[in-house]
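Bear in mind these aren't lab numbers, they're just calculated from the coordinates by the rules spelled out. Given the structure is predicted, the values throughout are model-derived calculations rather than measurements. Cβ atoms are built from the backbone, for glycine too; each structure is taken alone.
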Structure I
Amino acid sequence: MNSVPLQRLIEGASSAYAASNGIQRTDEWLVLKLNEEVGEFTQAFLALSGQARDKGDTATERTARFRAELADVYGQVLLLAERFDVDLTAEVRRKWRLPAL
């Protein structure tokens, strides 16, 4: 398993989105956007775990939002990996001392 193809797909989608919305995707913007997404993920987690005020969402809606926000965090991590030429699969394997799949 190699994360690079997914990184490149996410990069293309993000680049197109940024171009259509006039966003300059600097290194700093990518890091700050990751922080924004982690914040949104945290809010979704708190709602899912019953630790946030009730907004009237169903359990299904809370679960869907949690999953979507987790995907956003992952996407931003992939964008940073692509920007800095990091194969996340290889790095996770090395860092966590995992065998090859």
Structure II
Amino acid sequence: MVIQITGIPENTQDVEHLVSRVFFKAIDLLGGLSKLAEYRTLTWLPSLARASYVIVLRDEYLKTEEEIAEKVGLTKNTVRNILRADPTLALEKIKKLEEL
């Protein structure tokens, strides 16, 4: 017998709240809003928001890569790459950008 765990039923307000917390925690890790103001281009903020959705839907709501891709509007491969990304490597890349 196979039992499939489909995750906790999601309430849109709860998802938004958790995604906001993850998003702003990432901003804090990057140095806060004042540090963001120093960057000339912030084209990566929508990507950070989508990544926040991916993390919340996977970790808190146990969604599959396919479900996440459909809900967030990303490809399955992009979702997989976000979930497998090394946060330490991302922070190192950001620090190198700051040195330029």
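Given a value of 43 for relative contact order in percent (Cα under 8 Å, 6 or more apart), calculated from one of I, II, which structure does it belong to? Only one of I, II returns 43 for relative contact order in percent (Cα under 8 Å, 6 or more apart), namely I.
Here the criterion is Cα Rg over 2.2 N^0.38 Å, and among I, II the highest value is seen for I.
Given a value of -24500 for helix-only ellipticity at 222 nm (-39500 (n - 2.57) for each DSSP H run of 4 or more, over all residues; to 500), point me to the structure among I, II it was derived from. Clearly, the read-out refers to I.
Comparing distance in nm of label points 7 Å out along Cα→Cβ at positions 30 and 46 across structures I, II, which is largest? Intermediate values should be presented prior to the final figure.
Working: I: 2.9; II: 1.5.
When distance in nm of label points 7 Å out along Cα→Cβ at positions 30 and 46 is computed for each of I, II, structure I gives the biggest number.
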